[in-house]
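S.K.: The next part holds the structures, each set out as structure tokens.
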Structure P
Amino acid sequence: MYSVVTVRDVVRIPPKEFGEPIEKAALIHLRKSSENVLDRDIGLMISVIGIDEIGQGRLMPGDGATYHTVEYEVLVFKPVRGEIVEGNVVELMDFGAFIRMGPLDGLCHVSQICDDFITQDPKGNTLLGKETQRTLSEGDQVRARITSISFESGNRSGKLGLTMRQPFLGKIGPDVSWIEEDVESARGESKKEKKKK
């Protein structure tokens, strides 16, 4: 889920930037230190939007820079367990599919792709359901639910677990949609009945 969060921190302004407007210098340093950083509590900080408040500078012994307490707004992406997300399949492995949801990737294990036995074709570019004949390829758009989140604070290291086994989740698109098949199945329609209409 995307949101705008207010963060309170300290920014260091080096002496060579004392002639610049303080807000401009602080914004440059905040963007360098905060953007694309994954924080366990906040989420992935995508972009520093602006500074709300900047405090008076303090000096530290042995350092000519000034240290300012700042309050600033950041656009963040923080996935929520149970949230339904849409993304694209970016890589297929024999153990599952990596799905890109905005700025982060998640793994949908083969056991969580659909309620079927999944195998990888010999060329390695498609996962195939044995009974349902459902296929998943790189570039396919999918809808999934986040089942697990494991973040370590620092640079973009985190793991998201996904599932598409639940009804009305899975591959979506103009040609083949698992979700449309699930809706038809819930209504009691089959492909044969649909063709007769």
Structure Q
Amino acid sequence: MGEFLNPYTIAALVLGYLLGSIPFGLVLTRAAGLGDVRDIGSGNIGATNVLRTGNKGIAALTLFLDLLKGTAAVLIGHAIGALGGVAILASLVAGFADFIGHTYPVWLGFKGGKGVATYIGILLGLNWPGALAFCSVWLLVAILSRYSSLSAIVAAIVTPIWLLTVGDYATAILAAPLSVLLIYKHRANIHRLVAGEEPKIGAHA
């Protein structure tokens, strides 16, 4: 327990959360004069909903920045933790906090994104083949179904299992609760998928 309560892991947690809570989708769409992205489509601040504004460039930039903040949190956490001999732990804590910050940002009343890009970014920082596995599953399901939400859900289920099979238990332990939370954040999408009302990739609001 002492390792979790040392100043290095606490600093990694705080910085991870603050970095993760930057709502790039909202900031970029407003800056581009596209209004409040929360008022269209699913109301989400992530790249998929930004794409429904019709601006592919802003959607791609949102995806990149949401991904980047996940990777940055892990790397910064590792650097902070290394100062106190807890580099691996601090990187995992920072990644977890970054994901929580993205999905529940304090600045937006704890109503954030669903975490897909940030999840991938965290995996890139911890286990890049795991990120590749997630993206491969996502892409395959997306090609077959054209549903971003379904692709994310299936990838989130497969990824922790894949990490376990390759022996990266630390990342798998982190990925498991992130996957559960990611799926929970997609609960409205799941209801729409069942009802046949879920918008497909590229559909406008």
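S.K.: One of P, Q was used to compute helix-only ellipticity at 222 nm (-39500 (n - 2.57) for each DSSP H run of 4 or more, over all residues; to 500), and the result was -23000. Which label is that?
M.R.: Traced to structure Q.
S.K.: Compute relative contact order in percent (Cα under 8 Å, 6 or more apart) for each of P, Q and report the one that scores greatest.
M.R.: Answer by largest value of relative contact order in percent (Cα under 8 Å, 6 or more apart): Q.
S.K.: Also: Assign the value 5.1, calculated as distance in nm of label points 7 Å out along Cα→Cβ at positions 70 and 126, to the correct structure from P, Q.
M.R.: Comparing all candidates, it corresponds to P.
S.K.: State the single structure among P, Q that was used to calculate distance in nm of label points 7 Å out along Cα→Cβ at positions 30 and 94, giving 2.7.
M.R.: Only one of P, Q returns 2.7 for distance in nm of label points 7 Å out along Cα→Cβ at positions 30 and 94, namely Q.
S.K.: Have a look at P, Q and say which one yields 46, 14, 11 for semi-axes √(5λ) of the Cα gyration tensor in Å, for residues 46-149 alone, as calculated.
M.R.: Going through each structure in turn, the value belongs to P.
S.K.: Upon calculation of FRET efficiency 1/(1 + (r/R0)^6) of positions 54 and 110 (r between Cβ atoms, R0 = 25 Å, to 0.05) from the atomic coordinates, which of the structures P, Q produces 0.00?
M.R.: Derived from P, not from the others.
S.K.: Then there is this: Using distance in nm of label points 7 Å out along Cα→Cβ at positions 6 and 166 for the comparison, can you identify which of P, Q gives the largest number?
M.R.: Structure P gives the largest value of distance in nm of label points 7 Å out along Cα→Cβ at positions 6 and 166 among P, Q.
S.K.: Name the one structure among P, Q that P(r) over Cα pairs in 10 Å bins from 0, in percent of 10, 36, 36, 15, 4, 0 was derived from.
M.R.: Derived from Q, not from the others.
Bear in mind that the values in this text are calculations on the coordinates, not laboratory data. Because the structure is a prediction, the values reported are computed rather than measured. Cβ atoms are built from the backbone, for glycine too; each structure is taken alone.
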